[in-house]
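Once you scroll down, you'll see the structures, which are given as structure tokens.
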Structure P
Amino acid sequence: MKLIVGLGNPGPAYQNNRHNIGFLTIDKLLQNLSATNQTNKKFLGELYKSGDILFLKPTTFMNLSGKSVQAVASFYKIKPEDILVIHDEIDLPFGAVRVKKGGGHGGHNGLKSIDSLITKEYNRLRLGVGKPERKEMVVSHVLSDFNAQEQKVIDTFLEYGADVAKAWLDTPLEELKSKYSKKDGSYLS
């Protein structure tokens, strides 16, 4: 059993925020699958299953995402190395894609929460959302919607992220990194 987690915040106010790119990617993945809804209060999130793959959108709000991931991983006995977390990454330009296992949280509160509850040994699909000009603008940047230029290509970006997540299921990590990493969003144009 493998678990793919998309990070974000629940509710319509956050729906198209940069911080919700994980949720948006899970939605894109689910569009083409016949997944069954496994949502239960104890999972603290929306949970879907297709074959032996689980898809999770924690509804705890970003800062407590780890509680939802831990609840699902514990119930289904999923090891951290069989978990992929899809999240926004301000240290990458918009459209950049990186895959890695473990590492620091870089100030990302969703990752910080997961790290504290299941260890850092899970896989990450980092989707670049760009960095604001000043550090004090980070919160407003990630909690704002994609701009008009980004909106034009967001569907392609999400489709690519979904493809990488699907490839993660049966591709060794180093091969996945070399085949799918993108240093910027130039492939989107």
Structure Q
Amino acid sequence: MVVEIIAVCLLAKWKGYQLKYLFRTWTFYPILLVQCILVLFQASIFLRRFIFIQFVPYTEAAVILSFLFAILAFKLYKLALLGSASILTGTLLNKLVLSQNGGKMPVYPTLSYLTGYVTPEILNTADALHVPFGSDTHLKFLTDYIDYGYCILSVGDLFIHLFVCIILYALIKAVNLRYGAKPAKDK
């Protein structure tokens, strides 16, 4: 989610918001902690330490829950519903791919082969969910093929990540309204 978070921060800066106000609210720190843990997970895979793989199924829930305090404290309910709809859409798309591919998520690494994040051997042994992309893969346009070099996402994953983008931007806007002046570009 690093790329998405950077994009949201750049958009907020372009709109004139100050990111420093995030650090004035305690509700930002659970979000920051969970994101740091996710970076640790990604780094461990680069180092070929797969001890955290067993916790990956819990990361989506941890990310969502880390935003709960901010949603409640800043009353971001409508945007949370929109973000929840994007999570539901992404989850349904991923479940559709899994159902059409024998319960497996086909992965098509490109950049990740170059960065060393994935090797053919790792792709076959790292977890029980992901399998190499093949000629028998169904719904190819919904599989994991959006390759950042340190993670490979599906269209469904992008919808799930959209929740983070929506709520993080809303939080940046809310803390700026509470702790700073409203930027000229949004007036």
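Worth a mention:
- Highest-scoring entry among P, Q, by distance in nm of label points 7 Å out along Cα→Cβ at positions 3 and 131, is P.
- If you line up P, Q by mean count of other Cβ atoms within 10 Å over residues 147-154, the top spot, with the largest value, goes to Q.
- Looking across P, Q, the calculation of distance in nm of label points 7 Å out along Cα→Cβ at positions 27 and 59 that yields 1.6 traces back to P.
- Origin of the derived value 18.0 (mean count of other Cβ atoms within 10 Å over residues 67-74; candidates P, Q): Q
- Set P, Q, criterion FRET efficiency 1/(1 + (r/R0)^6) of positions 51 and 99 (r between Cβ atoms, R0 = 25 Å, to 0.05): the highest-scoring structure is P.
- Comparison of P, Q - label where relative contact order in percent (Cα under 8 Å, 6 or more apart) is highest: Q
- Origin of the derived value 26.1 (mean count of other Cβ atoms within 10 Å over residues 19-26; candidates P, Q): P
- Structure from which 9, 33, 33, 18, 7, 0 was derived, P(r) over Cα pairs in 10 Å bins from 0, in percent, options P, Q: Q
- Parent structure of the calculated result -18000, given that helix-only ellipticity at 222 nm (-39500 (n - 2.57) for each DSSP H run of 4 or more, over all residues; to 500) is the read-out and P, Q the choices: Q
- For 35, 24, 20 (Cα extents along the principal axes in Å, for residues 43-106 alone, calculated) the corresponding structure among P, Q: P
None of the figures in this text is laboratory data; all of them are computed from the coordinates on show. The structure presented is a predicted model; accordingly, all values stated were derived computationally and were not measured. Cβ atoms are built from the backbone, for glycine too; each structure is taken alone.
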